[in-house]
1. Say we calculate percent of Cα pairs over 39 Å apart for every structure; which of P, Q, R gives the highest result?
2. Quick check for you: by distance in nm of label points 7 Å out along Cα→Cβ at positions 108 and 324, which of P, Q, R is greatest?
3. For relative contact order in percent (Cα under 8 Å, 6 or more apart), find whichever of P, Q, R sits highest and give me its label.
4. One of P, Q, R was used to compute mean count of other Cβ atoms within 10 Å over residues 180-187, and the answer was 19.4. Which one was it?
5. Can you say which of P, Q, R returns 2.8 when distance in nm of label points 7 Å out along Cα→Cβ at positions 84 and 172 is computed?
6. Between P, Q, R, which one scores greatest on distance in nm of label points 7 Å out along Cα→Cβ at positions 100 and 196?
7. Quick one: helix-only ellipticity at 222 nm (-39500 (n - 2.57) for each DSSP H run of 4 or more, over all residues; to 500) came out at -8500 when computed from one of P, Q, R, so which one is it?
Structure P
Amino acid sequence: MNLIEATRSYEAWLGRHTSVVRRDLQAKHERIAESPFVFLRGTHYRWVQLWPEVCATLNEAPSVLAVGDLHVENFGTWRDAEGRLVWGVNDLDEAAPFPYTSDLVRLATSAVLAVRDRQMSVSVGRICSSILDGYVASLERGGRPLVLAERHAWLREIALLELKDPVPFWDKVAANPPASSVPGSLMRRLALPRGCTDVRVLRRQAGVGSLGRPRFVALAMFQGGLVAREAKAMIPPAVAWASGMRKAETHVVELSRRAVRASDPYFNADGRWTVRRLSPDCLKIEVGTLPGQRDDTKLLRAMGWETANLHLGSPRAQVGKDVKARRGRWLERAAMDMVDAIVDEHRAWRHSLR
């Protein structure tokens, strides 16, 4: 099955699980043509097909409940139950049982492609050693959430610089078009605070990989200021499509609860929708907009650490023993093999659009 056939098959499968927003799907087709980096972000369904072919030996590694769609822009901030700012992986839509090596290789692959896009500045060797250093250290110490309080001052500084100015942030949210129809069950899931006024439900287009799925935002006034909740249609992970599972399950809530994590109390999911709070300090962080004066090796080490925080939710996987037994530049070799594969796929996609 080539890329074009895979895309058609996946999108037909997507339509069996949700009401596809065709305009957003077309926007996705255009976006993934921009660069191999954006292509990687938007085509996890293709990764799960390529992975066992390109990295066959790594596919035999211990399986964990993995992030799946892990990349350098799948990180962001939220507030935990104590109001503390937390940094970590912020999208678990593709969570599924998968070899732990896939998350690490995908993260490293995305970093290499981000360097080629001039969004990061670090060598391939340092990318891989930084990710592995953070990953192994977190495994050895039993993990720890990356709470940006008295620890991680350098990461807190980066995150605070990235946090959005409230006025343009809310203006941008309010500029989304009104939703013409909203499922009745969804309004109950959005769970706005009691006493909200001027409630509006809007359509929202965001991300890359999830483009095509319905996404709504409930925006309202509450005690003198704006509040918002975002709902995104929930579908089974792409690995379910690739393996032809008849009874596909989602693992978003399971991974979120099992991981070493300072959870977002506003995040919830019911099998049909994932709901989270939107605010200027609860959102995804894009590496291209981070301050230029930063240490990308430290950032990648933190990403490796957070990846282990999530994999530690699968305590019987014996991941620590396996990763320590691997010798040589296995991650670097695998990442470059996947980079080559993604570049070829991106080239084929651009050719198909001519």
Structure Q
Amino acid sequence: MTSKNPSRSLTSVHGGVTMMGCALMASGEGAKAVALIEGLAASEPTNAELRSATNLVLSHGVPNYHLSMLEDVPRNAAFANAIARVVKPGATVLDIGTGSGLLAMMAARAGATCVVACEAHQALAETAREIISRNGLQDIIRVIGDKSTSIERDVHIPGGADVIIAEVFADNLLGEGALAALSHATSHLGRPGARVIPAAASIRAALAYFETPTVDLTDVDGFDLSLFKRHLHPDHALDINQTDFVLRSEPDDLFSFDFQAGTGYEAAGVTKSFTAVGGKANGVVRWIRLQLDAEGVYENIPSPDNTSHWSMLFIPLPGGMSVAEGETLTVGASHDRKRVNIWFE
């Protein structure tokens, strides 16, 4: 039976493809989603609706930070320089969370003859394979579409890795499962004495001043919704070059992690005191520092002159309170290996 409205029939078909493709992406079957959508796109290369559906499917569930991360020139340069120093010709390298395959290709460029790159997101893993092949490195780099914690040394990395590279760090350092991945990799996937990039990392903090926006939910179209504030995040993610933001104390480490030595992975708590300098402070800001190797450091310290795809996180004092210049504020902090909690004593 012929449809009286071909465009509606076409839309229905492509709508079904979009739903199926997004469902595959959501269920961890990204490689199948890529094959489905690319096969259909190849059969109708001039179809604008299908091109749009392709973008919807292949971007489904992919975090937005990937583009800003790839465009982070200081971050890329810091990793490239450390990899060039640490990776020796003939080395076997494990790259955790390869994404686009960039760091794996840096390792191959540095002289590695075997690179195992893990990427849990199936669609990204497939794209990484294609990118690596396009750059002529498919004989050196093997992409495994799984978490690094799911692979085995004897099966996937015979003899173990000489160098372990990981860039699975969130704004708070821990949110992407970095500690679990690195703990497993250093104890189960590396050779004895394997080098780790980054070798260490820390979560840093300082007093700061930032005029946070007032949230008033007591009258929303005539209704009191103030209780909903209990669900709002306690911190504010800000660009590190925010111009209306200023540090008000010397920074200090809240937590430090020695990936090379395999220490600092356990949950922990700490109390720190900060003294305000140069004016009043109305909160605490935290950021991350990566000690890539003995020479290289990447730190997204807040400054008008710095850029980073990682945000700094500002936690305001409750009730609009502030600390005057010269006063000391005691801060409590804890982490459970995934989340960081900060409060004011």
Structure R
Amino acid sequence: MTTCTNSLPPLKRRPPVFRKILLGVALGSTVSVACAQSASTTLTFGILSTESSPNFKQDWQSVLDDMSKQIGVKVVPEFGADYAGLVRGMYNKQIQFAWLGNKAAIEAVDRANSEVFAHTVNKDGSLGYYSVVSVHKDSPYKNLDDILKNAKSINFGMGDLNSTSGYVVPNYYIFAKHNLNPATAFKSLRNASHEANIQAVANKQLDAAVHATDTLARMEEREPNTTRQLRQVWKSPLITADPIVWRKDLPPELGAKIKEFFLGYGKSGPHAAQQKAVLNRLTLSGFRESSNTQLKPIRQLDLFKEKVKLEADTAMAAEEKKARLEIINRKLEALEKS
């Protein structure tokens, strides 16, 4: 008979195969079903691979190596090419926690039994970032009005459809407020990562594109010749810093260890200086406790955008429009009270 020693809190009245799933054993793990609770258990942390730089992945790997040592469970990264893949991984219990944007975090909360427990803090101590539209420094376009007036001759770039700063925020503040559909307003529209949009504008492959200021800050340190080619023509209101999200079925004792690690990383202990250096390379100063409450403004933006689109729809029957607007207004009221 095989004997296993537990490294994670036991999950009661579950057969071994379900214990393995609920503990979030990563794909490819060599842990046997009978020993799913053993010290070999692996957790997977999802990270949006917004940048191609190997240093970005190496720096996050350093964070996860430190976490593995502190919590006593091996943590491996899953670098996703898009938010949808990471949320799908959380839904399928292949990813137990992840660094996401606010919009993607809403998807994880609503669809993947997840919740926000922390958020990043920028290198300068600020608690958020901005969505911006950039053009090449030699571009004739000086401001957002120039972009919109000349849209039919402009090749424009936006972000992932689940990106807060790459899609949701500019879609509302730029397009919904001007009663424009970005898919038809421009000569061409491309959806890509923040880094790809920055590079495309710098290389004059796009006339203008959306990207986040935190991605720009990281690229300024690693690719200054690229970022110097850009000029910003629009900036959004402040967006709350990226959340860290976990599945709610993580064992409580393990969740407490994970939260303790994030909130204390780079702040104290014998390795604080080295940890701080890793955070600096990620253009972060640390992490702060948070909750699903930080997602409220993005939920409101989504509803406002839908409301503006409905109000502008002249083809919809009046009664149907009224009913759908009432539903949206009730949701907005509920958010205000929450």
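1. For this comparison of percent of Cα pairs over 39 Å apart, the top structure is Q.
2. Structure Q comes out on top.
3. The maximum falls on structure P.
4. Corresponding structure: Q.
5. Traced to structure P.
6. P
7. The value was obtained from structure Q.
All of the numbers you see were taken from the coordinates with simple rules; none came from a lab. Quick caveat: nothing in here was measured; it's all calculated off a predicted structure. Cβ atoms are built from the backbone, for glycine too; each structure is taken alone.
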